[in-house]
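Derivation of every value follows stated rules applied to the coordinates shown; laboratory data play no part. This structure is a prediction, so every number in the text was calculated from the model and none was measured.
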Structure 1
Amino acid sequence: MKDPNQKRPGYKKTTAGWIPIEWECIRLGSVFTNRKKKGSKGLPVLSVTMDRGVILRSAIERKMATAVPSDESLLVEPGDLAYNMMRMWQGAVGVCSTSGVISPAYVVCRPLKTRADAWYMYHLFKSHPGRHWLTSYSYGIHEDRLRLYYDDFALVPIPLPPLFEQRKIAAILSSWDAAISQTRDLIEAAKRRKRALMQQLLSGNVRLPGFGDGGRDAGRKTHGTTGGRLPEGWRRLHLHEMARLEYGRDWASVADPAGAFPVYGTGGIIGRASEPLAHGPTLIIGRKGSIAQPQMVESSFWAVDTTFYLVPQVAFSVGWLHALLCLSGLGHLSEGSGVPSLSRNTLDSVRLPTPPLPEQRAIAAVLSTADDEIRALEAKTAALERQKKGLMQKLLTGEVRVTQDARHRTHAPWVVRLASHPTKETPP
């Protein structure tokens, strides 16, 4: 692909590509030192993650291996960069914000403060050009075995702007990171609100206006899908009283990449079919493998032979039933000792607290509105991520420049001004 800066006035050709003439092309070893100082007891244990940078090891949800002995761990201090030598080519790097200890499986580097800004380097290493340069100096039998030791890291050539420009580029990109992080927090909060709504509305503990007393009915609280008293007018029905479970079928004979109908497996859409097996709206439930969460399908579809699909026998709200089964979960019904599996008899015997159809539809509408809020926030996050990716490409290669604005220097030393080649993106 042609370098966008190629032969542009004010740019020069270097090992790292075409860069502004004010920038240098340097090797990382000239602006980093490798820190190997041992840690000490009492300091927090840190880890390097792919998407969250350097964080407390205790914040990682997955179970970690045994603790690293303090006499083997490495000391990290604020401003240090730490990276996973086996995953640096994928962007497993972070800036330390607190003192701590880290596994010797990681590499700890300290940027020279007069030459390199830690956060600029972090964004560079996370960018597509940065990962390309780092991958070029990583070694291994195949991709999953690539390692980047410090001696090779030190040889990687990169473009280096003046220090003030590094800091301003880092500030711009960090503003997008902050906006993305904030939006993700809003998504998690919206998901928690939706789950709380599900727990209250699907049990009958809280009624919507127009149903019951429209508020809490303290004498009729329920507890999940079994036991507990139900509000007046609700019944506890078996799944087979509402719908018939049908087996999915092998789809080899109808497979067609240009087919009009989606093919559903236990984890979602896996292909297209030339003809449908059944019609929505309905639910697809995993029979083997991913069984915990049912899938709601609005139109015609094909379901593979590791799934069930529902054929309604009475009128009910598919959205309500989907929410109820998602809330209760089906994983605990698994009958497989290895691969999770469900039988038709087990599913048919599930008892569900069932309100009248109008209330089912009202509950489904409220939860659908909550889903709309979550989808809107997810779309906003995706848009911010696309904007940041475009800015990284332009700012970190010098295609778009930032300059120090002397007019505002007394008020804000690092006022950001995109120069020469402005883009549509502006910091959030």
Structure 2
Amino acid sequence: MAHTHPQSSSVRTGAGSMTRRGFLTAAGGAAIGAGVGLTGCGRSEAQTPKSSGPVDLQVWTNDPNYPAYFTYWAKQLNQRPDKRFDYRISSLIQSTDQVVTKLLTSYMSGTRLPDMPGFEISQFSRLQRDDIGGQFAVDLRKEIPHLDRDFYKARIVPYSSGDAVYGLDSDMCMGVYYYREDLWKKYGLSTDFETWDDLLAIGAKAHRDHDVAVAAVSSNDITWMTMLMLQQGGQCFGADGSLQVDNPHTVDALKLLRRGVQSGAFMDLSNFYGAAGVAAMNAGQVIGYIMPDWFQPFVLQLNAPKLSGRWRIRPFPRFTTGHATAVWGGTGFGVTKNQPGTTAALDLLKQAYCTREGQVQRFLKASYLPTMKNAWQDARLRKYESKYLGGQRPFDVYGQIVEDTPTMVTSPYWDVMNARMTIALSETMRGIQSPERAVRDAADSIRSQMAR
């Protein structure tokens, strides 16, 4: 999936080479803004990783839950009589784009890199251009035995560049349907629907009779378009790097979203995560959501704590073809190579993310679904009851669909695709263009930019 620019001048580093254009594009101009020169930039001299003793690991991420979880495991390892390292964890919490921008700037300026950077899935695409990630990140496929056997492919592929894997995802990010059980009962709505057409019909009636919506979406966010497309079996990009977003499933996803909004079954929110979205959630105007698993702990519970016990989950409705679920989001943690903390960081990541106990504890402490297959058999998870979901056992639902989780192929041109498909989505929802024409025009524009 790496894309090269053979006519561009190269930046030479101790780890190899990359194009000047590729690095600046990935950095978003950070090098210029920081006053960093390109001549001789990069970490020209590798540092020897420590093999034992005190080590101060830096975790860079957008979510404080991650360093808290790594700190938990660092303390566990520190207490072992056969410990190799004496861990101390520090963190830098930044927006998802700034984590990668600061990482690239640090690399180019020769300053300290984070030992364990967290790559949000859309930002990871910046490291795929010219395989920039390979300049400073450990290839985890070479370090973790049986990676492809033990982990779900759906959460390995998005953090790959060529054959290398630079991040381990923290969550399955599986989509389910959330619904307010109390209001569905109050309005006499059946939750035993099978297809998306069934849900649209129920939602249209609920809107007419009770002025509520069975889902909320946003016409300026491709989350729902992409999930509905992925569920049917489509992809934005192919494994060979080709653009594939102009597939029939994308058109069908846009048609479904437009029908839902036009009928009132779906509420179109300009700021899904903002004040309007939270108000609609708490007022009972939206009685269902089409969202990934992380929506419950990090959106519902945080913004609607008084609704605890009233929500339930169930699998997505089905299309005639495709999968039982879809995916959206994710944060993959990697390890920077040739650093004093490289070996210690690998040991910590392996314990926290590559053991059954680590995967179970990650859910119990941070609410992230296991990405290792064997953790799904753990009795603590299978018997886990969610207070917020009214005592429902979420793994009864997630366990039905995890084996059918589709992957989401990423690309160095993800940001280009995202921006142009957002326009296509908006124009479709506003009736400016047909779904077919909007997708075709967007794909032509994206391919034109990919060819530059």
Structure 3
Amino acid sequence: MRVRERHDTLKLKDFSEDLTGGKADASTGTGDMTTQTLSGYLPVMLHPKPERIFVVGLASGVTAGTVAQFDEINLVDVVEIEPSMAHAASFFQHVNQDVLANPKVHLIINDGRNHLLETKAGYDLIISEPSNPWISGVASLFTSEYFQIVNQRLNPGGIFCQWVQCYSISLDNLRMILKTLAQSFQDVQLWTSHLGDLLLIASNEEIVVDRARIDYVRNLNRITESDFSKYLSAKTSGEVFGRLLLDREGVLEFSRGARTNSDNYPYLEFSAPKDIYRHDMEDIYQSILETSRKIVPQPVRALKDEQAQALFLYHKSKVFSGLEPFPKDFIQMALALDDNNEDFYTTYAEILLREKKYADARKIAEKGLEIGKTSDGIQMMIRAISFTGTIDEAFRFLDDNQEFLQNPEVEYGNVFFQAGLFEKAIPYLEQALRKQQGEEYLLAEKLGRCYEAVGDLKKAEHYYELSVQD
């Protein structure tokens, strides 16, 4: 186990990564932080008042730190099989809220499954973070016997949360995990975190998704507000619903015909290692979405007002923006329910740009700006103009709308770059990089291409290397 850190001279954001056996189990990257925080927030949102928490796996400590910040929670037991992980977590204090110094948190060095089997304690939430079943020993945390042990340690109404990736896994193995889970608990749900990470939710009672409870968790303090905005891109409870994929009925339909994974028949332990180099994530998500369209989760069906339904669909379209082909029916349905939200038009314009329907994208972006001007809407319009208009038109639009832009240097640099004026793009992009504006690796890559185009290969090499740093 080791921790790798990056601090570079251009002041890109510091990055920490926790590697176990060479495999990254946690990091401060946006994707991992989304899953690490939601693994804590989601079960807290689904329980009316949790007090006792059990976390399998310390890793970065972000998930344990996320749940420990709630005053209503008075105990967080964290079991970790690797003693040196406690030292590794100290490198993540800036994001885990110095979790091991919290008096409510107790670190137990033991095997998670064995400890649950031995203890007589009951818990309101059990969060299991080891997520790659192809790693030696982890498949035993996905058997019916393990799920039964968890069920026995949950207090009435308790919530179980299990993180599992949907990359480096086959559709059949994921269906087997869900089938096994559904057979072990009265109620189950499937949620998505960062694209590529799934959260399995289970309980010995009906799981209630309460919008007021979601709002309470989201608005608890500045940390929760920041996490929901930065990592979950959710400003309302309706948007959080966008990550709910399947309820129990949907899980049973999705896993129909799958085998059950057990200690006596440990299919997953032997089949999961064959999946390491599989790239089935998009097919898996498309299959899940197909099921969710046929069987809309009950909590979503219970959304009565059209605005909440529209926000659910809008957020769902954002969550799955990385899929190919893009499931654009979600944003189209959102607009059908609420055609007065500028953010919806911006998202739809993005889809049309990806489909190379540039004129249509410009029209949709213009409609959004008629409703209200936002930074994202202005950026989308600039991109649309760059494909359908002239560079002078793009700069006039930029000059007229600078006040709405959070990262003006990025936009000016992008316009010059798109026009092939690389020398003029360089100072803007370098200034944006120094200010940490936008996605730094993309800015570094563009600077590499700019310097390559103007013949400065040494600087081009520098920025290309910067763009692919871990």
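Between structures 1, 2, 3, the calculation of Kirkwood radius over Cα pairs in Å yields its largest number for 1. Calculating relative contact order in percent (Cα under 8 Å, 6 or more apart) for structures 1, 2, 3 picks out 2 as the one with the greatest value.
For which of the structures 1, 2, 3 does the calculation of helix-only ellipticity at 222 nm (-39500 (n - 2.57) for each DSSP H run of 4 or more, over all residues; to 500) return -11500? The correct label is 2.
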